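Student: Multiple structures follow.
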Structure I
């Protein structure tokens, strides 16, 4: 039941951002800051637990909550000043988290390569959006919303599909057998579909409100 509530909440927030992001761009930056803050808190929790540190529920909530709220507020307050850095960090996390297994190498290189690749791509995207015309802001927010939707639904959908031999064969053929047990391809399809749909809808609705 809790999983369904989280999926529903993720889809709701993701759809609002995906299809209305241009109108609520400042709010979108706050959401992005909150997501990065949560990722940072989760990373710290994993490090502490990896060092055999027993964390209480209160400690976990504080470690996750403080950076989430702090970065969300800072992103909203700083607005466009925070855009480039947030975009670069978000893309670095996105590439590493969802597609890090596609990069060759081992050890530190396996971690650094997708992070650096995503960071550079995000830095370029952030600069473009900062000096952007309307369509690039629409694209950025459509992508952000699509990513939130994919994060909420892809693991659930992949859980339904992974026992299907055709779905496994399709993912193996495109991405290789080494990431068969991840929902990477499912997430990719969701992101592409919703980004395209969100971009089209935002461009059309923004014209109507001129």
Structure II
């Protein structure tokens, strides 16, 4: 069982696993408040989906959002981004799938994460070696603004395995088990002594390698 996505709201952190289960806790213990339990995912146009089909999962205090990229052969555009929302045990139960728009400069090949808080949604994407983010509503992820996010000098985009947001800050979970925290325009240095708890990361690369 491996985590495919992490998300957060103002009181809890969520780990979403590849067997369609989710756990609830904190950064240091994603099982602290509730061990993994099954969640359902709304079918897309009658097609059953698994968590592996999703682009991202994000959370705020009232809803969890599942993001799905529909590929359209020889379409114009050749993809459509969709989102649905619901409680943690049934993604899509409150809002059925509806279309969303990526921010200027983002496309499926450079899009990395989508996160949420109570006020806004964030689409994080790569421009060469720089991390950029679009801010907007769930149906338009760039209708507020698009800007560059500065990383510490010793952290590269490849070191970020997950990204989550709450109303106060954003959390970049690194492959060595440490994490950054900061604003959308600057993710601060690695939290001293700050680690998170996912077992599959024990032997992964160290920051700076």
Structure III
């Protein structure tokens, strides 16, 4: 916790440096992901989001490059092209069901095939994004997974706006129980910067993505 307390002010200072706040705001580009779980928001038609860098301990080099694309205003899909080359085939998508006032609902789904071990998994569920207050949005959801057994995993997150370009996110998974906290920011135009860690241990994960 002391390490996190020392790192967070430094990260905030970095994000507030030259270029911070230029380009997207969270009002214009609603986050399609929290820290690790999806929200009910989708990319717009023709919009692309590329995860360019991801650093964590232990490092997974196959997760460094992800592509997501908005096929329509209500449907997006994504995959990992580098991982697929090595037999780790992962595809996922999300269907935006609709929005009523401050509440949005979506159905996320995905397929995973691991060629080296001939393992597979299919999952789907729902996620709701509710703008409770002007600065607070809640994202409860459920993930139903078959691999080949069945498991039900509730999850949820809360994101707090610290401005037009910066969010603090707290994310909880019920199975197994754990919590992540992190910062999400738009910096230098269309670049999304994220840093998060599980608690109570501190193991930082940093990712950088572009949206255009």
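Student: Upon calculation of distance in nm of label points 7 Å out along Cα→Cβ at positions 93 and 125 from the atomic coordinates, which of the structures I, II, III produces 1.3?
Tutor: Source structure for this number: I.
Student: With helix-only ellipticity at 222 nm (-39500 (n - 2.57) for each DSSP H run of 4 or more, over all residues; to 500) derived from the coordinates and found to be -2500, which of I, II, III does the value describe?
Tutor: Answer by label: III.
Student: Continuing with the same structure: Please compute relative contact order in percent (Cα under 8 Å, 6 or more apart) for structures I, II, III and give me the label with the greatest value.
Tutor: I
Coordinate-derived values only; no laboratory data. Remember, it's a predicted structure, so these values are computed and weren't measured experimentally. Cβ atoms are built from the backbone, for glycine too; each structure is taken alone.
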